[in-house]
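Coordinate-derived values only; no laboratory data. Please read these numbers as outputs of a predicted model, since none were measured by experiment. Cβ atoms are built from the backbone, for glycine too; each structure is taken alone.
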Structure I
Amino acid sequence: MDSQNQLAKQFKGFLSTPSLFKKIENFELFLFADEQSEDLEINPIPENLVLGKRVELFFRDSTKNSRRYSILAANLQVITNKVTLGELDFLIKDKFKDQNIHIELVYKFYLYDPALNGNLQRWIGPNRQDTLVYKINKLQKNQLPLLHNKATQHYLNELNLSSKEFIQQVCFLGKLYVPVNLYGTHFPKINNNCIVGFWLTFETFLSRHQDNELYCLPKKENWLIQPENEDVWISLDVSLSKINASLQNKKSILCWKKTSLGGFEQFFIVWW
């Protein structure tokens, strides 16, 4: 796949990702989406750049391409006494409303584990090393309060800004996967439009396979892409060695399937 074409597909997938929560303090990415032209020139990104940093660059480029918003500062590190207190993701200006906004950008992939207690507590990372509740707590206790830390004002002064001029919003984007037997069920407290697929065990994966179905095992930076935009598909036999190796290393693996009827599915095969 041509790298620039691949990058364009990642960018398109990023812009189409809905907010994980429907709350007024959210910064909605669709405010950008309508402004991105088809011929937008996307700045090159190193192939080995991790997904989180890749998403930050997509947000930056979206802002630069916007008529409504402009960037005041990005990835502003706050350091005092040689200790890094944290980083402000984006300081932007809404030119239509003459309003400065501090935005924390989050892009996550969570799986729903019904064996855990609590609605929000059940959303965990594919390898059980991350949780939605942990991220929410980090935003509330560390990342958002950083704007009003006294040490931060020193950096804002250099930009002729004040924390009092800003409102704060979170651009919390996500793709969610639920147990295969619960796919199609409504889940509380989250935006169900973020549910794009399901998860299952290796044994269940094999039992669901039918003749003529093809697969793609995307690299993590391509998790942003919609499966129907993928060009390269492989057989089950070719897929198995990579799936087995990932599961043996206790790494859940994202899989896209092109069904024999021409439809698409996306799901995680979990090791746990």
Structure II
Amino acid sequence: MLQDPLRLRFAIFFVVLLFFIGLEFFLSDRKKSAKRFARWPANLGMSFVSSFLIRALSPLGVAGVAVWANEKSLGLFHFLDIASHPAIFLASLVMLDLLIYAQHVLTHHVAFLWRLHRVHHSDLELDATSALRFHPLEIVFSFFYKSLFVLIFGFSATSVIVFEILLNGFAIFNHSNLHLPGKLEKILRYFIVTPQMHVVHHSIAENEQKKNYGFCFSFWDRWLNTYLQRSEEKDIGLKDFRSDKEQSFWELLIQPIKKQG
């Protein structure tokens, strides 16, 4: 797993993506648009550019930073001599998810980060491919953000790889246009972020975009007062950048330099 974590992560990501795209054809929650085939190349293009940039920064991604930090015994876990304790592996997964929740909150409240993150929110529909639609510069920011905390805490490379695989899988799941039976969805959202919970975050209403930030575990939103049961809006996306032209790959790349509103 440590030989090429980026390739492993991509392989699992691709299989999970195809699985949920297939499910969406049979168990969709919202009406599907014929424009999805026009959206997909742009969303996929964002992911390919991001992957190229991350591999250029670090051949092994954030896991490579973890390997180096562990070799140097850097981080709080190494200082306390608990890095190899089995419980630390599970604690690392929970801590990393909280850190991603915090990063997500930052992208909505820091102006220059919002310019990058709004590329993700400008998708006019929500399906499995929306999980790929992040501006490459936001992915680069995320790489340095996660790397910083890897150095601070000394997360193991294995915990980083497992978490990133889980994060990718959950992102595809909760962005998918997938119908879950009411009772099952109600139970699941007590523990994990479901598609019906995350779609609230993609509402066109700006106040609702600052709710339901979680990706994996749903309790961060409940505990930190950012939880909203359901949306009052039916439309998805932003009030700006709604034309077909503005949904193209090139327009998404340059969107951060455009003025909103």
Legend entry - Per relative contact order in percent (Cα under 8 Å, 6 or more apart), the highest-valued of structures I, II: II
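Where does the value 7, 30, 37, 21, 5, 0 come from, among I, II, when P(r) over Cα pairs in 10 Å bins from 0, in percent is the thing being computed?
Here the read-out was taken from II.
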Legend entry - Read-out distance in nm of label points 7 Å out along Cα→Cβ at positions 198 and 246, computed value 1.8, structure in I, II: I
Legend entry - Given 14.8 for mean count of other Cβ atoms within 10 Å over residues 150-157, calculated: source structure among I, II: I
Legend entry - Structure from which -7000 was derived, helix-only ellipticity at 222 nm (-39500 (n - 2.57) for each DSSP H run of 4 or more, over all residues; to 500), options I, II: I
Inset, instruction - Out of I, II, choose the structure whose coordinates give distance in nm of label points 7 Å out along Cα→Cβ at positions 126 and 142 equal to 1.6 when calculated. - result: II
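Given a value of 23, 19, 14 for semi-axes √(5λ) of the Cα gyration tensor in Å, for residues 102-229 alone, calculated from one of I, II, which structure does it belong to?
Structure II accounts for this read-out.
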